[in-house]
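These notes open a run of structures that come right after.
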Structure 1
Amino acid sequence: MSFNVTVQPSGRTFTAHADEPLLAAAIRQGIGLPYGCKDGACGTCKCKKLEGTVTHGAHQLKALSPEEEANGFILTCCSIAHSDVVIESRQVTDESAFPVKKMPVRIHSLAKVSHDVMVIRLQLPASDVFKYHAGQYVEFLLRDGDRRAYSMANAPHTQADQPGAELHIRHMPGGKFTDQVFGTMKEKDIFRIEGPYGSFFLREDSDKPLVLLASGTGFAPIKALIEHMQFKGITRPAVLYWGGRRPEDLYMNDWVLAKVAEMPNLRYVPVISNALPEDHWAGRTGFVHKAVLEDFPDLSAHQVYACGAPIVVESARDEYSALAGLPAEEFFADSFTTEADKAQTA
């Protein structure tokens, strides 16, 4: 048995099997519903159910509270349809998603750019064109069946000369995959990946000014967006707020400064939350999402693209709407949910 799902206001439709989460059905049929962790932990896929009946699987209360559920909101990643369903997701457009592929990759290079960040370049198969939107991510398929997701930090046009993907990986001590990245991984190692995934990419049908918000390695997909904007000649005013605990956490600061010099419409505000005297930091301090509110008390005419730690993304989503008038449909996010975060799922 299957049910019809309609997404408003775009009018896009797809079918979901009786035992299949709505999000999985949408991905399978090229419908670009927003999502992040796919495990009920981040809340990125939350949308309003207008008609029909669904049941929820396990999820965290911070992703969907009982009050939100009572008001008709659902998480598509863990919602099973029991009738035809109509949902509202203003992020869905009539643009089809790129097909998801599995492919072998080779480690081309590894560069440790800070004490806990590794920049990895993957060599992709030259015989197979890999299409994706700047801002999307791939998943490593580990031998035991586990997966690890990382955003591509290079824009799609960079594939023309050398098929490859740039990833920024933060070391999580004790992490099954990141211990390998920072320990035994070496050039020419072979892995398998699957992608592209994710609904985080620039909506080019808008001319609104952009606020780009990144914490830590959340800079990776933002970097891809900036490269894409430069390549496409997109001149919408944009300002990047990049936050870290210490200055060394802004591990590509020089790259950003070079782009600012090349792109007249791009500004950059680095923000440090835990600077020490020996850092000699003279720039902005505090929480990076708060710095945006200090500079933009009115976000009603902007789009915001936010990436990084869940607490930063969630705080920005809530406060920008409540305090600065940002329309909910103009907030696009990729919450970097860790395996530890997912383990808390109820």
Structure 2
Amino acid sequence: MGRSAVALTADVVAGRGSFTLDVALSATEGESVAVLGPNGSGKTTLLRALAGLTPLRSGRVDLHGRVLDDPAAGVFVPPEERSVGVVFQSYRLFPHLSALDNVAFGLRARGARRGAARKEAAAWLARLGLAAKVSVSPAQLSGGEAQKVALARALTTKPALLLLDEPLAALDVSAGAEMRHELRSHLASFPGVRVIVTHDPVEAMTLADRLVVIEHGRVVQSGTALELTSRPRSDYVARLAGTNFYRGRASGTHVELEGDAAVLNVASTEAGEVFVVVPPRAVALHRDTPAGTPRNVWQGRIHSVELIGNRARVRVIDPFPIVAEVTRASVHDLALHEGERVWLSLKATEVEVYRA
């Protein structure tokens, strides 16, 4: 079955001081959207604006046909009156309340009777595997357990929009990896829209159907993980994808790289300003001038060698920086060390070129 109609439409112009966030975001019912970006890009400002915690300077937020914020029309729905659940990075559990009463709080705030709210809260804690923790205080919970309590508190009110701010940032690496898959399962059972703010590409790709990348308060790219990683449109996205990324000017089957005295031979025939992507595994390293007929052959100096499992990422500089990914055995066989000169080769067909 296809996805339902658009449930969230947001044109958000907000900010603080001299910083301005200007982002358009939409999502369909049941869709998970991850908002990625470096520190200071405006991710949390966007989440706070959707929650009603940061008023818009201009724009409009519409959730299921209900306008939540529209400064031009004088509309502003307070946070507590929005069908929005928020899981904050620090979880913000009430230290003086038990896990059960923390979860029941949202329902109580919306007028539910104490008994009914606690019964619903207990059901949610059991669903998340915390039936034995109902009477425990937040201080006695592990990071993963606290995260589940915060998630249960947000979900008990059956919000139309669920906002998660760096949901796994407070967990250590091992707990985060386990909770990532659990959280994906929990989110799959939630019928509303989910917006997840994160700086972690693995988290984003695991939890979301679609990624939106924000830099300097603006959307620079959006799409599926495959679309972003195969054709990045900024240095930040390319770093997330772990690929070599350049800007240049194409003329026929040649691309002059911006800022570098280097020209790559390519298979495509674009013209004008372009982006260039070179997968690290496509770059071959040699001790001597390579044989055969690769279209691109040059010599450079090794800047660093990073060992990752049975692979190695070798960063070469001069005449331009590029990362080659080779086997750990190749590092030994070719004696690849920082400062050494090395030959590189790259097939023209391995260079991806597309319009900037």
Structure 3
Amino acid sequence: MAKIDAFFNLMHDQGASDLHMVSGQQPAIRIRGDIERIKYDVLTNDSLKVLLYEITPEHKIKQFEETGDIDFAYEIPSLARYRVNFFQQKNGMAAVFREIPDKIQTCQQLGLPNVIAKLAALPRGLVLVTGPTGSGKSTTLAAIIDEANRIRRDHIITIEDPIEFVHKSQNCIINHREVGVHTKSFSSALRGALREDPDIILVGEMRDLETISLAIEAASTGHLVFSTVHTTSAPKTVDRIIEVFPATEQLQIRSTLADGLRAVVSQVLFKRVDIKTRCVALEICIATPAVRNLIRESKTYQIPSMMQTGKKYGMQLLDDAIMDLYNRGWISGDDAYIKANEKGRFRPLLKQPPTDFTEA
């Protein structure tokens, strides 16, 4: 047992999502969104290096010493997996560990709307789960893949950096590929995937032009593709993807994206005020023919209006979902205001509204 495993056991027992270890500071864990210090000695660079290198593959140590940052996964059997990032900072080494639960929760267990589980049954197209870092995108995608694994008889390929949730093949064949270990890059893995008879492809993150282009191509040629983008709404997601391409290609990619897109799910995590846990607010945009036409015609600013009238398809705006959580007594007015898109709607919920108020 590695010495650092004691921190992971503490983290797991406390229900923490992240462990922070930084040279020159005490270790800390994030519980329900808040950082809390661990009663432990201040870490020196040398002591932290001993703790971290004990669990680090040799090729990753070499890469870290050459580049100053690395990503990989670490697993404690029967406890959990951890997404690991090392980086150099002013006082020396630092590391952040994100706990990936050993057991994958279903869409129902997560309390997700029924339409989310239905995305697993789509025959083809592109489904994007978006939101800021730490908003639970990987958890939502894992639940959707788990649903597909149970209800379909297909081939699923996941491409991640590093591998997070590990799915055991049920009715589907599942192959997990890790960037830097099993393939050079997201784009090379995607190119290869098209020759590997996949039905469903999970791309951990659409980071660059080539990966985005290949993901859209795969979705347009009969595959069901799931991926993530760091955006906060459906319109911003569409605009972000199109803006990655050169101006001369944007008209064509707008049309291709409109044909291939099936759904955009944007999410934000909240700390619950009634019990010690967290909950998620979802914005759900289903790519109906009307939504696709807005994308083709460069009228993404009209998508929210289309979502308001598309509730029968399972669509909902993020602010409506946030207001629902507030009305249930699950979240505070302050949190609702901070994370809402149209802040004016939530201003009356504040006990002390800010004097310098903007709609931004």
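Values in this text are rule-based calculations from the coordinates and carry no lab data. If you're wondering where the values come from, they're calculated on a predicted model, not measured in any experiment. Cβ atoms are built from the backbone, for glycine too; each structure is taken alone.
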Test item: helix-only ellipticity at 222 nm (-39500 (n - 2.57) for each DSSP H run of 4 or more, over all residues; to 500) calculated as -7500, pick one of 1, 2, 3:
2
Which of 1, 2, 3 yields 22.7 for mean projected area of the Cα convex hull in nm², as computed?
2
Where does the value 11.6 come from, among 1, 2, 3, when mean count of other Cβ atoms within 10 Å over residues 182-189 is the thing being computed?
1
